[in-house]
Structure P
Amino acid sequence: MSMSKKLSYKVVLEPCAEGGFTVYVPSLPGCISQGETRQEALDNIKEAILAWIEVSREYGDAVPPGDVVYDLVEVEV
């Protein structure tokens with residue numbers, strides 16, 4: 001039985017001109033998703049990350065260990 005571990009990856013959310021968001025993971029090439037809302041896009045990219053890792057493992061490829069994660073601070077001026 002293998003133990004699970006948590007990995008953290010930096011994601012980039014980009015608002016789309018037609019609405020919604022595109023989201024991708026710079027350290028996982030081709031790992032991209034979208035959503036109508038910010039939260040939906042984040043939920044969808046979690047599924048995409050898990051699928052990316054699963055396929056990588058099936059092919060025997062290394063899975064990146066995770067990124068340094070940072071947060072966004074908003075200020076009103």
Structure Q
Amino acid sequence: MSDQQNITGRDGYILVEALAFTIEALSALPIEFRPDNNITDMKRILDGLVRQDGTLAQSQWLARHKLDQVLTHRRPKN
């Protein structure tokens with residue numbers, strides 16, 4: 001992302017993380033509720049971001065890894 005568009009200094013990472021989380025969450029919906037067109041477009045945007053900035057490929061991997069951790073985390077019982 002160009003510096004002019006980079007608001008936080010981490011815009012690319014935040015966008016990649018948000019898209020990766022959202023794609024996974026929407027893909028898990030039952031087929032009748034799944035917005036396949038949106039998922040496809042999100043994947044295209046994510047791929048475009050990674051192609052523009054190769055360092056975001058690692059961000060994409062980290063986001064998926066973080067999502068796996070979130071999904072497998074269980075709160076301790078009180």
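When distance in nm of label points 7 Å out along Cα→Cβ at positions 15 and 31 is calculated, the result is 2.6; to which of the structures P, Q does this value belong?
Of the structures listed, the value fits P.
To test your reading of the models, identify which of P, Q gives -9500 for helix-only ellipticity at 222 nm (-39500 (n - 2.57) for each DSSP H run of 4 or more, over all residues; to 500) when calculated.
P
Comparing relative contact order in percent (Cα under 8 Å, 6 or more apart) across P, Q, which structure shows the greatest value?
Q
Each value in this text was obtained by applying a stated rule to the coordinates, not by laboratory testing. Being a predicted model, the structure only gives us computed values, none of them experimental. Cβ atoms are built from the backbone, for glycine too; each structure is taken alone.
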